[in-house]
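Q: Dropping the structures in below, format is structure tokens.
Each reported figure results from applying straightforward, stated rules to the coordinates on display, with no laboratory input. A quick note: this is a predicted structure, and the numbers were derived from the prediction, not measured. Cβ atoms are built from the backbone, for glycine too; each structure is taken alone.
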Structure I
């Protein structure tokens, strides 16, 4: 009987410990499970919101700012949802990492048809990578799958351009923003040509365009248009290195910049671009 009571006590202690561990909010599995079911992350204090001053100066207001699960360990990650002060159906989402005291944008969505309200983290396809659900002002949601629509593993960027712009071929457009020089965006150069339109809701501050070509199907030149007007034509070198170009003053302050890639080297029909940047 005494032995039975001892075993019974041990069983009760073990059960209590198990229940406590299941209820703990500090567990990594619990945090992931909460995010997977669409629970929002912890909100950020106003004075800690990344890019708040820049957004306000550009005519936007922050509507939501939260800590977000980091894809890479040791990163202080956040998402900031913003909306235009003048146009209620325009806004976007900035996902950034902070290292030390510097915030660097990893990914940026911008919308001119409906403004977002907030963002939650999801795991939509069980691949171990965080996906995103953006809650829009009209009550609808839009889901984005990592490594299919975007990447959180990209290095921090020096520019603030939006990465969900339009293009002559949209399926792999995210490849020119993922920081991986082995992944490429590919498009036919026939018809309307091979082009990428970049949304720059905060304007073009420095007027610097960076282009990195793939190993094959390299264009020999590109044409740059700012807010629908051609500003210049640029010759591209036969190189795998990043090529940096200063744009004309007429490109400064533009809210959209279209880059049209021309004349594939060797006379082919398609062009391939590895990375693209604009600041």
Structure II
């Protein structure tokens, strides 16, 4: 019998932890994807046929990448600890159903904000210690067997959020916003080990793209400097914010508008787009 989506809840544990506490790690996920890959290369030697029983050699460690797409709800705020700036060096345990992936490092996360749609977050991780053997197993008692305190009316929507100081880059009316933070990492290998022991953080970059009805000023070769922070405040209809791990998302003073574009169609208004970029590390 196939596993249903209700058998595969998603949990993201605390920073540098090895296990998850379901009541504080639950993610209201829309989808989850896991990809395993073995790094193999064919064994080919001059003057010899390829042996059918020994065709490959290993050229690197096993790799497992995890992608999660989720809506935002204040009750699940603790599960988004991976997005907190102070945790950017940390790893996290991720459980999907009853399969736990250890030492998961965040590659990037992004937010998509549209007015009458739920705000969605997408996050990509690399696991240094994924499970091997066994199979895909479900969670018979999601959320520790208790009722998940999920209320659809508490979801964060685009129209319940606010975007401050965006007129430095675009017009007064903003249609939508996309935000992405990317983490560049290098795996650390030790002699005698088949897998990486940790990952070093090499750089962090943020990017925000806003669609609007105008542009504040056309940029030159050096882009357009932002003199005050452009901040997205994430709240639901009750005004409750994701105060622990996503209190404010935005671009700080000193970031720059790096791309602009606009288009116009018959019987329509001008549609503009501006991208702001920031080097965090």
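Q: Quick check: 3.3 is what I get for distance in nm of label points 7 Å out along Cα→Cβ at positions 155 and 219, calculated from one of I, II. Which structure matches? Before the final figure, lay out each step's value.
A: Numbers: I: 2.4; II: 3.3.
Here the read-out was taken from II.
Q: For which of I, II does distance in nm of label points 7 Å out along Cα→Cβ at positions 123 and 235, calculated from the coordinates, equal 5.3?
A: On the way: I: 5.3; II: 2.4.
Derived from the structure labelled I.
Q: Turning to a different aspect of this structure: Using helix-only ellipticity at 222 nm (-39500 (n - 2.57) for each DSSP H run of 4 or more, over all residues; to 500) as the calculated read-out, with 0 as its value, let me know the right label among I, II.
A: Computing helix-only ellipticity at 222 nm (-39500 (n - 2.57) for each DSSP H run of 4 or more, over all residues; to 500) on every structure in I, II gives 0 only for II.
Q: Figure out for me which of the structures I, II the number 22.2, 74 belongs to, where Rg and Dmax of the Cα atoms in Å was derived from the coordinates. Mind showing how you got there, number by number?
A: Working: I: 23.1, 92; II: 22.2, 74.
Traced to structure II.
Q: For structures I, II, calculate relative contact order in percent (Cα under 8 Å, 6 or more apart) and state which one comes out highest. Don't jump to the answer; show the numbers that get you there.
A: Numbers: I: 14; II: 17.
Comparing I, II, the top value of relative contact order in percent (Cα under 8 Å, 6 or more apart) belongs to II.
Q: Can you spot which of I, II the value 0.95 was calculated from, given it is FRET efficiency 1/(1 + (r/R0)^6) of positions 187 and 267 (r between Cβ atoms, R0 = 30 Å, to 0.05)? Before the final figure, lay out the partial values.
A: Working: I: 0.95; II: 0.05.
It was calculated from structure I.
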